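Next up: some structures, all given as structure tokens.
Where a number appears in this text, it was derived from the coordinates with a stated rule and is not lab data. Remember, it's a predicted structure, so these values are computed and weren't measured experimentally. Cβ atoms are built from the backbone, for glycine too; each structure is taken alone.
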Structure I
Amino acid sequence: MKLAIFNPILYHMTLEESLKYMVSLGVKAMELGCGGYPGTKHADVSELYKDADKRKRLQDTFAKYGVEIVALSVHGNPVHPDRKTADTAAAELDQAITLAHQMNVPTVVGFSGCPGDGVSKCPNWVTCAWPTEFGQLLEWQWNEVLIPFWKAKAKAAADAKVRIAIEMHPGFTVHNPSSMMRLRRAAGDAVGANFDPSHLIWQGVNVAEAVKYLKGAIHHVHAKDTMFNENIKAYKGVLDTDPYEGVESRSWFFRSVGYGAGDFKGLISSLRMTGYGGPVSIEHEDPLYSPQEGLERAVRNLQGLL
């Protein structure tokens, strides 16, 4: 396993500044956001996949600092009920698959997406089985939208010798290990998990056991922790819709690795047990630390574990 950094936390720097800074921390691998929610501050997939000169300049910049691009990230909702939103995300996914093939990057990271209900303008994330119309909607989302879409993308990725890593995330249809495996069984082995423990911890998932359940199906790993406000969780539970910025009023929020409830010793051990040898990519969304302080703490903690 190799330590990497997911670059949006470095968007206050230029790409060259961020690469130089990473190397100073002893990290020589980057997960490069180039579209969708991660943005295009350091790289734009819509330009790079069709411009060989821009690709070469980007690759030369990484080579200058000895940093490897281990994944391209274009997190979006490619099955959004708003056609324009869906088409944009799907196009960026297609472009990222092409670009990953062109640059010999093994993995494209993103979300499964979440459809609506056939007539809505917004996604409809189903989280319970009753009343029964929720179950009926969920089956429609899977069978009529999600599976056909991802079957086609899995084939395109396999043809390009690229893997797709789906981040299990709240608000999207694939949000836990069981839904991840349902999609993989339907779409094929080119589709696997981006294992981000922070999104599983608050759901009550045991991350070490989840790694074992997903053996062979993990294509990428994010490193981010989650902390509980136990006094608030006691009366609110974990389905918390308050804004992330309101840390004191939330039942849970994200932390840098080692500062939350995550068992990262157990996580790394399970990854080794199950044969995972890919990147462990730090994603920083800790509201209690500045970008650099939180990132540097996570780097130190993970370097010791790895």
Structure II
Amino acid sequence: MTETMIGVIGGSGLYEIDGLEGAEWRAVETPWGAPSDAILTGTLKGVNMAFLPRHGRGHVHGPTGIPYRANIDALKRLGVTDVISVSACGSFREEMAPGDFVIVDQFIDRTFAREKSFFGTGCVGHVSLAQPVCPRLGDACEAAARAAGITVHRGGTYLVMEGPQFSTLAESKMYREVWGADVIGMTNMPEAKLAREAELCYASVAMVTDYDSWHPHHGEVDIAQIVATLHGNADKGRGMVRGLPEKVGPERALCPHGCDQALEFAILTAPHARDPELLAKLDAVAGRVL
């Protein structure tokens, strides 16, 4: 058994965790640069917690410019074992209405301007993403959300677009009708990929703010409406986070789904051919196998 540390990555509208004991903002240095912001650490109901505002306090980082590798490295470096991603999204499904939460289980990655891996020339690694989120952690998020009185949908495909612009009507219809996506956002990739490379259990909670642009009765995305919904969703998100410690627990065994053993057979570069400089940068995320 190991000691649990829950890392929450807060998206648009969620910039803090209420009720942390011993709360402290900690600056973390990583080989991949500075993370989005300092990380708020403390305990909640006896469980270690770490909170990272994905866009930085004051919302200073756009979706493309978020330092995803530094964020995941910093959380791993602090001892985080389980990552809960909370993010705003648009919905392609009538039943997934603004104000609802979706526990995502699949992704379609349409981003193209971001560094997506810790590995590369000098140390090649391939991890499986067939099941990109941890079902155990998804169970905890669902239970905590329902206990907080939130309307939550279990399962859904999150299409990750580059942004920062929203979809055209043609794109929105294609994503919904042809590709079968359920929600759309700009931030969960490469975040989920990097969490898997860092052997961190990862769950994604998408907070619906709008119907994107496909809905015949809602028209195009309205920023004022999104902001209003964001405030309500942020309150709900904090309520869900408050319930996570008892659902996840203070101690944990190895993940039954293998998230924390993802690198077991992933490194293909022979030991004698590995780049020492890259290996040094991988000390936190891949130290277990290197």
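Say we calculate distance in nm of label points 7 Å out along Cα→Cβ at positions 175 and 263 for every structure; which of I, II gives the highest result?
Biggest value here belongs to II.
Which of I, II yields 15.0 for mean count of other Cβ atoms within 10 Å over residues 47-54, as computed?
Answer by label: I.
Identify which of structures I, II gives the largest calculated value of distance in nm of label points 7 Å out along Cα→Cβ at positions 71 and 255.
With respect to distance in nm of label points 7 Å out along Cα→Cβ at positions 71 and 255, the highest-scoring structure among I, II is I.
When you work out relative contact order in percent (Cα under 8 Å, 6 or more apart) for each of the structures I, II, which one comes out largest?
The maximum falls on structure II.
Starting from the value 33, 13, 9: which structure in I, II was semi-axes √(5λ) of the Cα gyration tensor in Å, for residues 111-158 alone calculated from?
The read-out was computed on structure II.
Among the shown structures I, II, from which was the value -7500 of helix-only ellipticity at 222 nm (-39500 (n - 2.57) for each DSSP H run of 4 or more, over all residues; to 500) calculated?
Value -7500 for helix-only ellipticity at 222 nm (-39500 (n - 2.57) for each DSSP H run of 4 or more, over all residues; to 500) corresponds to II out of I, II.
Hey, Rg/Rh (Cα atoms, Kirkwood Rh), for residues 103-278 alone derived from one of I, II reads 0.98; which structure?
I
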